[in-house]
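Please go over the structures that come below.
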Structure P
Amino acid sequence: MNPLAQQLNETLQLENSNVYAMLSNLGKAIYFPKEGILSQSAEAKTKATKFNATIGIATEGGQPMHLKVIQDTLSSYNPKDIYEYAPPAGKPELRAAWRAKMIKENPALEAKGFGNPVVTNALTHGLSIVADLFADEGDAVVIPDKNWENYELTFGVRRGANIVEYPLYNAQTRFNSEGLRDALLAQKDKGKAIVVLNFPNNPTGYTPDAAEGEEIVAAIRDAAEAGVNIVAVTDDAYFGLFFEDSLHESLFSQLADLHPRVLAVKVDGATKEEYVWGFRVGFITYASSSAATLAALEQKTLGIIRATISSGPHPSQTFVLHALTSPDFDAQKAEKYEIMKSRANRVKELLDSGRYGDTLPYYPFNSGYFMCLKLTGVEAEAVRIHLLNEYGIGTIALGKTDLRVAFSCIEEQYLEELYDTIYKAVNEVSAK
């Protein structure tokens, strides 16, 4: 094993042996080179005052070489902020701005120990880093039965982990904390589990309330006290889009110092929060009271980044940083939030109006981009195909009963027509 990796492992073993035990074989072996091209280039950047012939970019006239046809469309930005490689951890200014934003939106974090966010190539990349660092073949990844299908690819197919599902809702159509607890305690013999908490949930648009949040935290604590090392991942892709009386802070805050056997990891990003899906700017953040633990985990994270994408795109990081530091940012974001909230409320108003009888029952939703119909007496895939072929309407069928509808991309004035047509389609498919 490389001495740098061994040194990081020894630090983790000394600071928190449980966190070391959570690492995958790859997680134990990975490290960020201290004497490679990037480190030597960084040193030269501060000391090479005459010529800097270290890193693979081209320069001209004292700035990064570029094509006018590209720069003409980006004239608001200095070439050094878009053409050069971004550091593997991301632009330092962006990392600091995102950390400040996290504390502002999650005040409970102020008193917690957590690291500086590392920039990822959006949410999926952040989750894949978690998978690489912590998931070995056969490890349990605990998720609800209503989940984003990419978890299977990221943790199951790529890393060979075992996907363990529990029902998202209990009999009272509230979050099934008992199901979560049972799924975690079932891993006692293995001694390890990765749990992914995705709120607002994709596909249902559900976020627990404060009482449910306490139950979730208690379930994770119970499993930790039973001897299970838990990597607790909050997938906060749709963070901030809370439209009703639900949790308005990430559970990362409550998990940050929960138990020595719990490592809280926050995966989030500008992707959906700031409506910049194609920018591919995300973040991964670790919680610990130990600065040495945080530093070791960051170095291993940078090793994964260096070995896969090397670093994230610089232009989009600059664009996001510009937005976060703009005096108009909060007002513009609030404006978009109200639009999204109004759409969600209109959907609920339509479904609760009685106009569809009992034909369009739905899972509870209160946040995010989506809601999910729970169809009965007809298969969701048949309805999806019928809507697409007969009415030119696209929806997502999940399993036999669930039909996901993204109200996020439908203007409010068209929602009535959309759900009226879904109602019509269900009846037509039922009559066949």
Structure Q
Amino acid sequence: MKIKTYPELKESLFFTKLDNGLDVYVLPKQGYRKTYATFATKYGSIDNHFQVEGKPKIKVPDGIAHFLEHKMFEQPEGDVFAQFATQGASVNAFTSFDRTVYLFSSTEQIEQNVNTLIDFVQTPHFTDENVEKEKGIITQEINMYKDSPDWQVYMGLIQSLFQQHPVHIDIAGTEESIHEITKEMLYDCYHTFYHPSNMCLFVVGGVDAEHVTSLAANNQSAKNIHPQGEIKRYFEAEPKAVKAHEKKIQLSVSMPKCLCGIKEVYGYEEGTSLLQKQLEMKIIMDLLFSPSSTLYQQLYDQQLITDSFSSDYKAYNTFAFSVFGGDTPDPDRMIHMIRSNIDEYIKNGLSKEEFEVSKHKQMGSYLRLFNIPELIAHSFTDYLYKNCDFFDMMSTFSRITWEGINDRLRHHFNWEVMSVSVVERK
């Protein structure tokens, strides 16, 4: 077992790689009653074309990672949710672009819950019958999201930004792609991506690190899991240009929704470089679009935005983009005003004083995360799969400068790679 201490955070992270390749991380929190555990695989909606070392390439239908997540909760012995409930825990899961995470939260029977979490995720049960049944359930979910203005304006933006990268495909897939899925495909994906060498267990809360690690080691040693070669993922080359500069759809909304996005045009990136870009953009987005910013106040005073206005920056190993917007009575005026203001900042630079305030604000937000086990666990796996050390973020903050922020501002806000997604009143 390795121990890495972080004096600035007053935290110690315990790490062990088990014989079958599973990474086990434990973060004890003295005085905490709640324990939060995640069992995550580096497998998300974008992983639809892949190859295991020594085996042929496989191309699978869109939405299969999300479909697989649904099916894992169906066990031969019965309802997983009911089992966790009898053990005083709540269980859930989610699929994102680049990972699938199974989790539980509990204040009791931690040993039983950790074993149950690992066991049900490592017990696939797919049949022709239950796969066909799930297609109807997920089709209903897909149709439900078609009527969600917030989801449609967001996915409309991503679909406008990216031409080839699978991020432009809805995480749930389409009705057509879902109906192509078979149990054999599910098993292919399961055995590829749910191998322990592609997964990690993270446990945070009032636990003993050695006990949790021994628990996981004993659980895995009782199972006959064969070694697996490296997984290679394939992505078509993404052009620098956006697919479309604007996309509009009509739905039943009281006010139009408008999201703007800018596509990053750098190639594959990970680790410290990716993390620094992400933190720099967090500061920039805060300076430009937070409720305390000049631009936000001007937009709000002119009644061009509501409290729904927000901004974010999404950075992954193979793609990245910024997004900003919300409900607005006049999308064109809102966009024009945003562009005009940002052009002024590009010309004259962001305020050095405001940069320092925002930087310390972001550092404070980061430190506060360590009071919330759920946010620690989800942030850790998110950054882990980008080859970033979530616990070492303060050193990255220390390298961020006012000059670097202004360089990033000028580099990122290239209007030629901006797309706009609008949901108009039907």
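From which structure (P, Q) was distance in nm of label points 7 Å out along Cα→Cβ at positions 18 and 418 calculated, if the value obtained is 5.0?
The read-out was computed on structure Q.
Ranked by mean count of other Cβ atoms within 10 Å over residues 66-73, which of P, Q sits at the highest value?
The structure with the largest value is Q.
Say we calculate FRET efficiency 1/(1 + (r/R0)^6) of positions 298 and 402 (r between Cβ atoms, R0 = 25 Å, to 0.05) for every structure; which of P, Q gives the highest result?
Q
Could you figure out which one of P, Q the value 22.1 for mean count of other Cβ atoms within 10 Å over residues 130-137 was computed from?
Computing mean count of other Cβ atoms within 10 Å over residues 130-137 on every structure in P, Q gives 22.1 only for P.
A value of 22 was derived for relative contact order in percent (Cα under 8 Å, 6 or more apart); which structure in P, Q was it taken from?
So the calculation was done on Q.
Out of P, Q, which has the highest value for volume of the Cα convex hull per residue in Å³?
Ranking P, Q on volume of the Cα convex hull per residue in Å³, first place is P.
If you work out distance in nm of label points 7 Å out along Cα→Cβ at positions 258 and 330 for P, Q, which one comes out largest?
Ranking P, Q on distance in nm of label points 7 Å out along Cα→Cβ at positions 258 and 330, first place is P.
Taking mean count of other Cβ atoms within 10 Å over residues 42-49 as the criterion, which structure among P, Q has the greatest value?
Q
Any idea which of P, Q comes out highest on percent of Cα pairs over 18 Å apart, for residues 218-265 alone?
Looking at the calculated values, the largest one is Q.
Read the figures in this text as sums done on the coordinates, not as results from a lab. Computed from a predicted model, the values in this text were never measured in an experiment. Cβ atoms are built from the backbone, for glycine too; each structure is taken alone.
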